[in-house]
Structure P
Amino acid sequence: MLRVTDTVHLADWELSESFTRSSGPGGQNVNKVETAVELRFEAERSPHLTPAVKARLKRIAGRRWTLDGAIVIRAEETRSQERNRALARDRLTEMIRAALVAPKARIATRPTLGSQRRRLAAKDARGTVKSLRARPTEAEE
């Protein structure tokens, strides 16, 4: 069981880990020890997340969200399999915590009378400048 917050816990069946050989430096160790971790979280099927949280999580996950509604996180920074497991789990919990925060609703406001008048005055001045650039007509010559 993975504890995300005091109220949100993920069951063991929602998470699965697979281990592969890691790329990068490590000498002979990198060729024989499977230290890279691929953590898979079945987000779409999770009963612990509301539909709104799932929608925000899908946006946050981006390319890591698969077609069948799972999040795949790969960690291969360290030479230790245990540290990579902890890194992958930390990334998942941070992602879910970010999705749990609902965005603040925007309250529509009307522009003030002064700002409307300033905008129209600026438009009028700009139009005057542009009209002065025009070639004079025959009546003005």
Structure Q
Amino acid sequence: MSPVKKDTQKSTGFTAEEQAAMKERAKELKAEARASKNKADGESDLLAKIAEMPEPDRTMATRLHEIVKAHAPVLLPKTWYGMPAYARDGKIVCFFQSAQKFQARYATLGFNDSANLDDGSMWPTSFALKELNAAEEARIIALVKKAVS
């Protein structure tokens, strides 16, 4: 029998970006506990986060916000781990993650399990975004509408 090798690399814990996201979330939870958030407050926070983003993420996040407002007005805008997000009944349905947030090569449009995207036994819940053109916008509109159906 051959000896089992032990992994000699130790986990370094959370990255600086992950730690920052957790701190953002803690601040968000405290703000929500202090006052019941209304749609205007959530949207104000979301727009402030979008304004901090570098291009092209800022443009994509702005357009995504317009799409969600127009096609899923039941969703409440808010921030979630420092990212623009949209919730229904207190649960995040979808969110936008800037490429720069975790130093990724693309931004992400993600959907949580509260989104009604079920399609058989397997379906995508996140999508890489490099840019938004008419084709991507049409697909996002369909996904957002299905998510809240």
Structure R
Amino acid sequence: MLTGTYNHALDAKGRLIVPARLREDLGEGFVITRNMDKCLSIYPAHEWQNLTEKLNGLPLISSEPARKINRVICGNSSICEVDKQGRILIPQHLREYAGLKKDVTLVGANRLVEVWDSDTWNRYNSTIDLGDIAYNLNGINL
């Protein structure tokens, strides 16, 4: 399970330290791609496999939204290679999409890790009302 919040900084080359605890839970191979919330998602290999299997089940020939989501998620993905210092290189186009500058927050989100610009994360996180979320999840068996 991927949990916790970690603050790090991108270096001048766009490399990010992935904390040892997260690297351990992510496993050997993982993939980074765009997230729908203007952040990035890092998927362990098995979760990436699950996601791509779901995408493969979409009616790509007959559904324009299915083709778009497939293009955006898979077309913007990158396999992460961890260097000896525990860093990954985040491609420029992904850094631009998520507005990553220097300070970055990694958020363990159960099956994946989200990568946020720290200012964006702090603004987003401060607006969350757990009461509203609980109300909207009414009927969902957690």
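Each value in this text was obtained by applying a stated rule to the coordinates, not by laboratory testing. Owing to the predicted nature of the structure, the values given are computational and were not obtained by experimental measurement. Cβ atoms are built from the backbone, for glycine too; each structure is taken alone.
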Of the structures labelled P, Q, R, one was used to calculate Cα extents along the principal axes in Å, giving 43, 39, 27. Name it.
R
One of P, Q, R was used to calculate distance in nm of label points 7 Å out along Cα→Cβ at positions 61 and 117, giving 1.9; which?
Q
